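In C-alpha cells below, several structures.
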Structure 1
Amino acid sequence: MIRQRSSARGAGAVLVTLSTFGSAIAHWFVVLIMARVAGAEQVGLYSSLLAVATPVYVGGSLALRDVYLTITRNVAWRHYVVLRVLGMLASTAVMLLAALLLDWWMSLVLALVAMKVTAGAVDLAQARILGANRLLALGSLGLGTSIGTVVLLAVVALEVPDVSWLVASVALVSAAFLVPYGIAAARAPALESSGETLRGSGGETPHDGARPCTAPYVVLLEACLPAMLAQLLSTLLLNAPIIIVSVLSTPSDVGRYSVAAYVVTFGHLFGSAMMTVHLPALRRLRTSFGTVRMLAEAKRVSAVILALGLGATLLVVAFGDAVIGFLFGREFAIGRPVWLVLGLCATVAAVGYIANAASLSLNQYAAQPWIMALAILASAAIAILLAATPIHSVVIASIAALCGTSVRTFGLWHLAGRSPSLSPQRPARLRPEESHSDRTPPYL
C-alpha cells in the first residue's frame, strides 16, 4: 500500500511538471505563430499588452492559491471562491477602462481578459486539488489542457491567422476544462490547517486555546494582501525587462527580447512546478518535524534544480541562436553572451521558487514584499546605469533581469533562514488513515 501511494505520488509529480511545461509550450506556440504570421513588431505589441495584463490579474488573484495551501487557520472554501470572483471582476474593470482611455487594441485586450479570467478560475481549483495531494488528477488535467491548447492553436493558425483569435483560443480551451477541474475540486477534501478554525467557516471545533473568530474575510485578507503584494512585485520584476526594452527601443526589439526571454519563463515555470509539487510536503515537514528538517529538504531540492539549470544553460548558450533562427527567423538572433545571462537568470529564478515555498511554509507573508521591492529597485538601478552606455537595450534588459532575480532568490533564502522557529517540534500524531510515507516529500 505504501509503495502504491509513493508510486502514484511520483507519477503525479511527473505529470504536474509535464503539464506546467506543456502550458509554457502552448503560450510559446502563440508567440511562434505570431512571429511567423505578423513578424517581430506584432509579437512586441502582444508582449507589451501582456506585460500590463499579467500584473493586473496577479493583483486580482490575491495570492489565494498560496494562502489556501499554507495558512495555519481554517477558512471555508466558499470564502476563497468569493474573493477570487471579486478580484477577477476588479481586474477586468481595470483592463477594460485602460483599453478605452488609452485606445488599446480592443479585440486583443478582450482576448487577454478572457484568457486571464479562465486562468484565474482554474488556478483556484488547482489549489483545492493540490491541497488534497491529488497530483495525478492535477497533472492529468493540466496536461490535457496543454495538449488541447496546442491542437486548437494549430487549427486557428491555419483558418484564422489573427493575433486576437490565437489568444482567444487559449481562453476557450481553459474554459472547456473548467468543468472537469470543478468536478475534481469538488471531490477533493478541504485542506485542514494546523491552527484555529474560524467560527462560521464550516470547519470543526477550534483547537484548544484558540481564539474563536467571526471574520473569515478579515483573516484571509490579512494573509492575502502581503502575499499578493509579493506576487505582484515578483510579476513586475519578471516583466520589468520587457518594459525596459519598450522604453529604450522599438517594438521589434521588444519582440526579439520576448522570444529569447522564454528561456527565463521556462525557468520560472520549472521552479513553479517544483514549488507546486514540494510545497505541501514542506508544509507537512515543518508541522511534523520542525523548521530545520523542512529547510534541509528545501536546500536539497534547490541543489538538484541548480545542477539541472547550469547544465541547461550550457545547452542554451551553444544552440540558442540556431534554434531561434530556425523557428522564428534570423532577425530574432541575440548572440551567445545574452543567452548566457538569460540561462543563468532562469536557473536562479527556478531555485528562488523553492526558497519561496520554504518562506510560505513558515507563513512569512509580510516580509516578502520588501524583498520583491528591493529586487525591482536593483533591476531598475542597473538598467538606469547601463542606459547611459552604448550597450544594446536587449543586453541591458537581460542583465537587469539577472540582477533583480538574484536579489529576489538570495533575499528569500535569507528570510527563510531567519525564522524564529528553528528548533525541531514534537512530531504530530498521525491520523489512522495516514502512513509515514504521506509525510515524505516527493523526490525530483
Structure 2
Amino acid sequence: MGKTVNLLGSDDFLFRTTVGSWTFTNATASLEPNTIFNPNYGSLKLTPIIAGSPVTASIAGVSSIIEDAGDTFQFHCRVQCAHGMSVLVSTENSEGGLAERETDTAIGIWTVCRSERLSIPDVGSTVTLDVDISMSGHQGQPIYLTMPFLFASFALFRDRFMREVFLNLPEFLRQTDLDHAELHDLPDYPLARFIELTTGLPGDAFVDYYLFEYFDVAGGKIDGDTTTLSTLVDPDAAEVDFLPWLSQFAGVILDNPSEGSTPWGNLPTTWQEVQQDIDPTVNATFSPSAIIRSTGTVTATIGSHSVAVGDWIEVEGTTSTTDSFNGGFVITATDATTISWDQTGADESAITNGTITILDTEWSEVEAFDPALNGLDDYLRWQVKYAYNGINAGTKQALVDSVSRELTGNKTVTITYRYL
C-alpha cells in the first residue's frame, strides 16, 4: 500500500462535523458546507474579529511515526479570500527545527499555501510537529481553508513495489523526476508519486509475495527469527487465520479450547481499563452543578447533553456528609439538563460535585477487541508445528511434549514402562 499518509487526524482535515484540534486567533471558526474546493472535504470559514490584524490557524502536537526519522516533512493547504492576502505557513518540530514559507493569494481563488521542508532528526523516537498559518491583508473578509495535509516527503520510497516499478523506468524519466525534486517544485517527485498512488493494491500483493517466500537454512532461514520465516508455510510466522489451512498438510485438526465458550481471558477487568484499552476515544466529561439523592434515586444537573437512558457513567471526586456518590452506574432517566441513576444511600446533596464521565464503549467494540484466551495463538501454532495430534501422533516425543506443555516448574516427565 502507499506510504504517503496525512499525519493529521481525520477530524483535523475533513472538516465535515468538527474543526478538530485546530485553534484560532483573531477569528471565529465555523464549518463551511458551500465554499469548498473538493466535495470530499469540507472547509473552515474564518471570520476575522479585527480587520487590520492577522488571522492565525494553528494545530499542535501532531506525532510523527518512527519510520519517518531522518526524513523531511511538508505541509500544505488551500486558502481563499475575497481580498488578496499574504499567508505565512510555519512548521516546527519538538527538537527545535523551524521551516517557513510565505505565499501571496489570488483574489477569490483557491491558492495552495505550504511550508518549506522541515527536517526530522533521528532521535530514536517519534517527535511532535506544530503548524501555524498566519493570514494577513484580509481586510476583514471571511477566509476559507480546506484540505490541510502534513506528510513525510520521502515516505513513498518505503513502498517496495513503487521502488521496483520506478527503477525499471528509463533512466531519463527517473532523472527528470529527481531534477524536479531538487528544484523544490511541488509536487516533488511527480512521477514517483503518481506510481505510488496507482499501485496501492499491487503493492499489498507484492508485500505478501515477499512475506510468503520460503527460505531454507542455507538461504537465510533462522528458526528463532520470524522475519526470516515464510508467513505462508512456517507456523511460527503464519497469520493465525492461515493456521486451519496450514494444519491440513500436517494431518492436524486444531484443538481450540475456547470454542463454544465465551473466551474473555484477555478482557480488562475494570470499566476504566475497558475505556483505555478497548475504546481509547475521548469520553464526554461533565462537571455537574448539583447532585442530589432522594429515596434511592440520584439526580445530577449537568446542563445540555446527549446522554441516553441505558448509558454507563463513572462518577468521581464527589464528597458528601454521609454516603458517597462515586462509582459506576447506568442512567435510568434524563431530561434536557439532568440525568438520574439508582443508588442506595442517605437523602442528601453532594458537598463537592466532582465529575461525571460517559462510558461510551459499544458492544461492537468489545467484540472487535481480541477476546481469545491468553496463549491461544501460541497453542495453535504449537499444534501445527509439531503435529502431535497429526502425522506425529503416538510417538514418545509427542507424549512427553504434550504432557510437558501443561506442567510448571522444570517440567520433568518420566515414562515408566509396564509390560504384561
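Read-outs: derived from the displayed coordinates by stated rules, not from any lab. Keep in mind it's a predicted model, so treat the numbers as computed, not measured. Cβ atoms are built from the backbone, for glycine too; each structure is taken alone.
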(Q) On distance in nm of label points 7 Å out along Cα→Cβ at positions 111 and 135, which of the structures labelled 1, 2 is highest? (A) 1
Q) Which one of 1, 2 has distance in nm of label points 7 Å out along Cα→Cβ at positions 87 and 223, as calculated from the coordinates, equal to 1.3? A) 1
Q: Assuming 5.5 is distance in nm of label points 7 Å out along Cα→Cβ at positions 39 and 79 as calculated from a single structure, say which of 1, 2 it is.
A: 1
Q: Out of 1, 2, choose the structure whose coordinates give relative contact order in percent (Cα under 8 Å, 6 or more apart) equal to 22 when calculated.
A: 1
Q | For helix-only ellipticity at 222 nm (-39500 (n - 2.57) for each DSSP H run of 4 or more, over all residues; to 500) computed as -27500, the structure of 1, 2 it came from | A | 1
Q: Name the one structure among 1, 2 that FRET efficiency 1/(1 + (r/R0)^6) of positions 103 and 327 (r between Cβ atoms, R0 = 41 Å, to 0.05) of 0.80 was derived from.
A: 1
(Q) Can you rank 1, 2 by Rg/Rh (Cα atoms, Kirkwood Rh) and just name the one with the largest value? (A) 2
